[in-house]
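Peer 1: Once you scroll down, you'll see the structures, which are given as structure tokens.
No value in this document is a laboratory result; all are computed from the given coordinates. These numbers come from a predicted model, not from an experiment. Cβ atoms are built from the backbone, for glycine too; each structure is taken alone.
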Structure 1
């Protein structure tokens, strides 16, 4: 019997394996989860955070810390690295020290926060079922028994506050209930205006110390990318100008290192898939389109059901008329809600959701005067209609609307 002919899939895998040796040496260093040993241009932030946390090495309770700055400015990486070094130093001195890290995009209720904290110190609690006060008591007693210093990192703390402000209040006041142990909170946020929205009681507790991470400049992003590229790629893989272009894009996006690294990673993966030997500026331009498309879909998918219903109303309104206003959107939105049994929000609240979509860049809402009829807004979608439809169709509650003729 002769050799079985290779399928297209086998050829793809073979090409990938060959390309792997040509482009990447270690692709993991371009991942958003990778924390390098050295973070360029953040020495002063390492020192600032280390000085605040240092009292833990003598059994003292560090101040609560509020860390803020735009996306991709090194907040999480610096925090994780300082805490890892602090734990290492504490253990070498036989000091009891623990820390928890949680991303509040996923751990977004007071129950989940306490459940996670319990798990981190070895206490098993059910994911649901127990009263919050019972879990709080379990955590407090277990922590006191450990006689330890505990630092809790709440990354994207604004997400938690919006859903459960009580969680923050409880955590910032916990020291008054502890007898043998101490707890310190580090809140991290990308929302530079978040502090202004905080309840004054929480603000005073959470903001005992503040660290602000300013955006990276294009030159600083260049250094960060060059450092990662040296480990990520084989020699002479990146053509001249690739790192400069990725850095310039990140600098335009509020000095976002994550954006620059994503761009470099996706550009390199496109080159790898094409079987190209070098990564060029053309690959970077193509990667920009891929990332922007993925970002739009991600934003649209994460919208709450009421906002999606408003977006669907705008989408369907644009399909019927060249120009639609807030009033047109509200009429269609009300019909959608009746058909899928959603609560119909007030015109004011729907106006707020339209403003939110405008702020996200999904639509433009331009104020127009209607004479005696007052003022309204002229609304247009700014993202591709195809992507909007795909995302709405993926929501089973709203997908059937497209099949109905009453709208």
Structure 2
């Protein structure tokens, strides 16, 4: 009779626990020296989680590995976090064998991997930063809601054949707002009356504005526009309250925020997002490369049979990546900076999107050292790349000139500025 091949791992953790966390249940397996391997299920109610904690302490468990999707791990972490070393693991990294997958098997497999030291835990920031994350992400969601309502409003205007977006730089600016309010308050308005509100930066003539304001507005259009304006006003009020709370939470980290704002392209909002997502303790990351990989701002590696396949960026932290990309775009438009020079040198070879990701990567690396060392951003200047590649550039341009004009003679000992 053939013996089955059993993979044995060296034990690193003496007593550990594997948890498969779901919305309603937590499947737990304890394993280690001096205790029997046992699998139990608990509900996610607080009273049940407290019983789970007491059971784990009774058996001398020190380490817990949790696999969870969404936010279901958070209440479990809040109950167990103070008493155990918890590793929140990526489900893709501990995937069980297809065809043999159950919740109990998952928890046993997690426990075995934990004891063998084969699990790598996800970054879990301290509670203050988790709360700041919630606020910042909610503000981002609310800002997106306002933008969505503005787009709906513009579609209503188009449906009524009001072409404000063609003649105004900002439909929701001072002039546009006054025109819209006049239209909503006066059912028998005339386009000539609305010309009174056309002032400031207008990108069209008064005759074109008059034509753009001549439309066919029904009661339905007015109802939809009023509803959308009211909803935008309420959402903006909520955003103001959330911002007030964010500023209060950010008070202890004001100095770090101001240091981050010295990076070209990084404004107040981006600086707050960076602090909320990566915290102010850089000891959580092995080095700046580990941080870039965690954030999804560095190329992935996929090599097989000596061939490099896709090098696209990894999944990472999509919230942080979005703001770093915005900061990269802003940095590319700055004048007299290293980032603007880097953008110009890369964009022809790599394209706009990849170049902006590269700038976002450099901003994140700069943020790592700024937070770690508490120093301002050191601007290298737009000539840094040219100075770095001076000899190569001189040789390149000499070759180009000789190709265009073979008879051109360079002066001896010619100084190149």
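Peer 1: When FRET efficiency 1/(1 + (r/R0)^6) of positions 143 and 359 (r between Cβ atoms, R0 = 25 Å, to 0.05) is computed for each of 1, 2, which one produces 0.05?
Peer 2: 1
Peer 1: Looking just at relative contact order in percent (Cα under 8 Å, 6 or more apart), which of the labels 1, 2 belongs to the structure with the highest value?
Peer 2: 1
Peer 1: Starting from the value 64: which structure in 1, 2 was percent of Cα pairs over 30 Å apart calculated from?
Peer 2: 2
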